[in-house]
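Each in structure tokens, the structures are laid out below.
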Structure 1
């Protein structure tokens with residue numbers, strides 16, 4: 001794994017979500033501003049505010065960005081204010097202004113259909129507390145299994161991070177765990193289940209207080225994910241995992257991880273972008 005460049009935010013700024021790469025640029029959001037960076041060298045073209053100063057107080061200092069992606073010349077954002085209200089914004093990257101339009105790229109996929117009539121659904125399993133996946137027969141709707149059966153009783157809240165991945169006979173899901181008080185981070189797991197029986201093929205997990213996973217990407221048979229902590233000791237890692245067996249191939253320590261990973265295969269190069277230590281970091285995996 002080779003570091004290509006690092007862009008340091010002024011005034012100790014941090015990423016609010018995983019970077020959104022386009023053909024030749026990388027868009028990142030920090031302190032409710034969009035930055036446009038050169039993808040090859042990391043210098044920036046412009047910085048544009050997306051929240052009016054008059055209403056800035058309505059949004060939390062951290063955690064207000066719930067989704068952020070680039071699609072067909074536009075950046076799509078899902079933001080949540082202090083009162084729990086969602087705001088969907090579209091930014092024209094050429095004109096450098098917010099515009100109105102279709103927000104369909106922000107719509108979350110919740111159903112996954114796999115082979116042999118098995119349908120994997122992303123859903124809330126135990127009321128409104130535990131998000132996971134369940135498997136049913138796609139023809140008869142017969143229930144087969146769900147992912148909550150392995151969760152320890154002390155873990156009250158779970159959330160699925162990113163998409164469900166299909167690898168051979170298994171599906172892989174990544175989950176964050178939260179404790180009962182204030183939904184404090186309480187660990188994570190990445191688990192591969194047999195698509196029909198729910199048998200665990202491999203599993204890696206941490207129940208260390210304040211540990212959590214961030215959004216990830218896949219390229220070939222590998223998963224690239226950032227693991228960090230919330231509050232206190234903010235050390236983290238950029239990890240490359242073999243999806244066939246769950247083995248960690250590469251683990252790079254990082255200071256203060258604050259975003260997920262984006263990128264993947266681009267012109268025969270595996271390029272990845274993430275935020276850590278108040279910087280945007282570009283990496284290339286030459287061993288993929």
Structure 2
């Protein structure tokens with residue numbers, strides 16, 4: 001099983017290269033923080049020769065399978081180097097429709113899927129579960145409530161080539177659907193999942209209760225998130241890649257540009273969690289750093 005981390009342009013090329021060359025990480029995910037021409041240029045310029053690429057976003061592309069015309073502004077000229085220069089064979093984005101967006105989500109999905117197969121011939125296409133973020137009023141504040149229903153996600157996963165399971169998203173979605181995390185997990189077609197995303201909560205949020213509206217700030221994972229990952233991995237028989245979506249550090253409760261010390265520890269901890277699944281070794285790493 002391989003491990004990966006967000007590409008963050010502010011992290012020195014030397015550190016990224018070291019993490020790849022020493023086998024700590026295998027994969028860099030694009031986008032890391034922004035999906036724009038500058039980040040694409042830096043990603044391709046700095047991409048280590050021994051690394052693999054995970055393409056999770058494209059320039060001028062609305063990142064949700066169920067929105068109308070997600071690929072209407074996407075250009076092969078702009079985006080093709082992300083695949084040709086890295087050897088990437090896959091692309092994934094979110095399974096989602098936002099409140100007020102026009103069109104039937106199933107029809108939008110079919111049209112988008114057809115467009116993307118023409119735009120990226122020979123590239124495997126995947127979809128990631130997201131959340132609705134239901135507020136005190138009972139209304140979804142992020143994506144439609146249908147978006148976070150397991151049955152809806154499963155239907156999209158069946159039509160895609162592979163699935164991406166985001167643990168932090170599932171925590172919030174379970175709350176949206178008035179389910180426990182484990183009930184939510186069991187309702188998904190786990191055999192379809194090939195990639196798992198993790199992120200630090202930065203707040204009190206776990207499998208049994210999520211008191212925050214947003215447990216997905218892309219900050220460093222703490223020991224508990226890696227312990228959760230170890231507990232979740234056996235449920236997904238076909239997972240081949242786990243990615244940390246680390247993009248920011250925390251300082252006095254606020255997000256700041258990610259620090260290299262946090263980035264390196266995150267990569268090492270993820271590698272230990274996935275490749276050894278040894279909690280004691282993980283605890284020692286956190287005690288030392």
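Read the figures in this text as sums done on the coordinates, not as results from a lab. Note that the coordinates shown come from a computational prediction; the quantities given were computed from them, not determined experimentally. Cβ atoms are built from the backbone, for glycine too; each structure is taken alone.
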Of the structures labelled 1, 2, which one yields -10500 when helix-only ellipticity at 222 nm (-39500 (n - 2.57) for each DSSP H run of 4 or more, over all residues; to 500) is computed from its coordinates? 2
One of 1, 2 was used to calculate Cα extents along the principal axes in Å, yielding 52, 45, 37; that structure is 2
With mean count of other Cβ atoms within 10 Å over residues 159-166 coming out at 17.8, pick the structure among 1, 2 it was computed from. 1
